[in-house]
Structure I
Amino acid sequence: MTTQKTLFLAWQDPQSHSWFPIGRLTFDGARYKFVYIKGVKEAQQKCSFSPLSSFPDLEKVYTSTHLFSVFSNRLMSRSRPDYAKFLQWLNISDNEADPLAILARSAGKRETDNLGVFPCPEPDAGGQYQLHFFAHGLRYLPESTIERINKLEPEEKLLLVHEFQNPHDSQALSLNTEDNHMVGYCPRYLRSEVFELFKKDPSSVDLRVERVNLPPTPFQFRLLCRITALCNQDFRPFSGEEYQPLIKEDVATV
């Protein structure tokens, strides 16, 4: 039995730099499906978001037996000589490297647009959710901090700190070592889920270093982290109103 895989598509406003979840991609093993979600309405109201050219109608469900170009164009070609190294950065083995797994780990960010992707994790048999992400904001950190990042060890514990006095982002969650070095930021798409978990039980969230990719690896792939959360049965990540589809999914267009 094939488990359905889910990715969310996010859009960043080029003026305010705010991120909005705008769509959901699912794959059931045979068919891909894309639908806009309710977060797109906030993006329209606050930042004048326009529908993507690949998905021009907000109120249609798009299906295909092939991965939509909006997503496939974010994948590195297997023929590239640095493909094997890229999988090492992501800490994914070649037999695990299906397109959605790569997009989920890499975030699918391109310099030519303002889109990114992130996964919706599923709980394991013990009720634990696990999610990998690359630390954000490294390009703005001082050289001394980058040197500390280069010395991090796999499985080293990291702490999440709410920077409520951050003048640029009062919701920022920084990543900190146990010896008080700030080594990056939690992605914005994770923050509401992390805050929700902290409110219920801070001890249920465990953040670790998964892998450090040394220079000259680009900053966006430098520090790979893993967050594990033991959740109550009533908690489902990314299940809030903004992640719900705009329309019923029983009508589709190819």
Structure II
Amino acid sequence: MKIYPIPAFGDNYLWLAAAGDRALVVDPGDAAPVRAALDKHSLRLDTILITHHHADHTGGVGELKRLTGARVYGPDDGRIEHIDQVVREGDRIALPWLDAPFAVLEVPGHTRSHIAYVARDRLFCGDTLFAGGCGRLFEGTPEQMWHALSRLASLPLHTRVYCAHEYTEANLRFALAVEPDNQALLARTRRVARQRAAGEPTVPSALADELATNPFLRVREPEVIRAAQAHAGRPLNTPVEVFAALRAWKNDF
């Protein structure tokens, strides 16, 4: 399976996965760049996977389905149009032209119905986990988001994280405010700066790197706890409390 990033809207990535002459796309918020990528790589669209209802993840679905006949999979959410098959926790999407099925994980937090897809060592997580960060809590609770992130963090260390936005530099600036002495984070920040200066995507990232540098996955680390407590101005007694304090801090960072 070859995977191509399709830039859209300035900082989105729509992910195109292909084998042979067939392809699927994850979260096509805009049809035009998807159509251009299909033409460029001589591919025909077979499948569309949706993680959540936001327009920058769904805006191109109707046009692509009409033009290609692609089958659309997505969460149980009436706000999403054009879904052919609702998928839930534990479902598996087996496509005969791909060598690995997509397992569905329910990861509410960013939105109440957010899902993620895992195919072997490839995680398509929408706006739940970002390189160096995590999504805002528009509809879910800190408990839900922490549980969702914990599930993703338990995947194999070599898992590649295909998130939906190029937010890495800003996320790492916040991470450095939390853990200024984290040597892995400092090295990653330098690497990401070089990538962006060269016009390269910083994603996918490796889950091992996220565990070493992403503060939202490191809420049990003493330095992260101390920083979150200092910013919140109160003791934080559980991982969920630390996570909630970090997320509130990041919202205003």
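The numbers here are math on the coordinates, done by the rules we state, and not lab data. Everything numeric in this text was worked out from a predicted model, so none of it was measured. Cβ atoms are built from the backbone, for glycine too; each structure is taken alone.
Observations on the model:
- If you line up I, II by relative contact order in percent (Cα under 8 Å, 6 or more apart), the top spot, with the largest value, goes to I.
- FRET efficiency 1/(1 + (r/R0)^6) of positions 147 and 235 (r between Cβ atoms, R0 = 30 Å, to 0.05) - structure with the largest value, from I, II: II
- Mean count of other Cβ atoms within 10 Å over residues 139-146 from the coordinates reads 11.5; which among I, II: I
- Identity of the structure behind 2.5 (criterion: distance in nm of label points 7 Å out along Cα→Cβ at positions 27 and 51, calculated), options I, II: I
- Identity of the structure behind -5500 (criterion: helix-only ellipticity at 222 nm (-39500 (n - 2.57) for each DSSP H run of 4 or more, over all residues; to 500), calculated), options I, II: I
- Structure with the greatest value (metric distance in nm of label points 7 Å out along Cα→Cβ at positions 83 and 195, set I, II): I
- Given 152 for volume of the Cα convex hull per residue in Å³, calculated: source structure among I, II: I
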